[in-house]
Structure P
């Protein structure tokens, strides 16, 4: 039996106006050595924070690391976008929205 993956990761972004760390709890998947989260809306504060500053901190269980995040463009990366949305649908039953890739630094 495989080890059960945690349900959530904790993503910290830097507030684009305040400069303060902002942490959210969010569903995630893994693919190709990266972590992926999906934003229901591009207008979400954390997505706007990533657009302004891609440096993030991630906490999963007992593990914490720094990373760099980027919002996938489904028109230029349709296969990766569809793959990640499919992984999320399989894991959570939902995968609609904007895909954000997080790479460990």
Structure Q
């Protein structure tokens, strides 16, 4: 399992997911890719879950046939301090989601 953290989220989120294997879009060398291209690259890059704050992504991309699970975080902002209260629910979601599913975490 490899968790991909969207570039709209703080890269420090990776450290808070430890011991789960997580990398940022930038670490993978995929910064700047549009959502469709990014998701296609992630599917062949052994990524199993994509974590984003992009509320529109599930409506803009056809995910039902994807090999990725997508988790959409909803917090006051994308700052780490606003995302940290979601960590427990995020980790639980990561253990529950399956490929092609979208799971929302937060308010």
Structure R
């Protein structure tokens, strides 16, 4: 399982739907939808700022998250930017593989 941060921006139509449906109902639906692609929602936060909502999701792999993002994006009521999150163990494994690198001009 991998962990993903979904940064969500609603369109005007998406915001109309959210205000009609309610925030708690939207979170419940997103959790149910995530389960349909084998994922679980760890947290869902509505936000002020650059994005309307942030969702942290655990999913089996990138394909499952891509499938969910494509489904949401194809409807046109929200756009999603996905960030794959890494554990400390994953970063430590990458650190162990760091090779010498010569910057340009050095």
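3.8 is what came out when distance in nm of label points 7 Å out along Cα→Cβ at positions 77 and 93 was calculated for one structure; which of P, Q, R is it?
Details: P: 2.9; Q: 2.0; R: 3.8.
For distance in nm of label points 7 Å out along Cα→Cβ at positions 77 and 93, the value 3.8 is produced by structure R.
For which of P, Q, R does percent of Cα pairs over 22 Å apart, calculated from the coordinates, equal 39?
Numbers: P: 26; Q: 20; R: 39.
It must be structure R, since only it matches.
The numbers here are math on the coordinates, done by the rules we state, and not lab data. If you're wondering where the values come from, they're calculated on a predicted model, not measured in any experiment. Cβ atoms are built from the backbone, for glycine too; each structure is taken alone.
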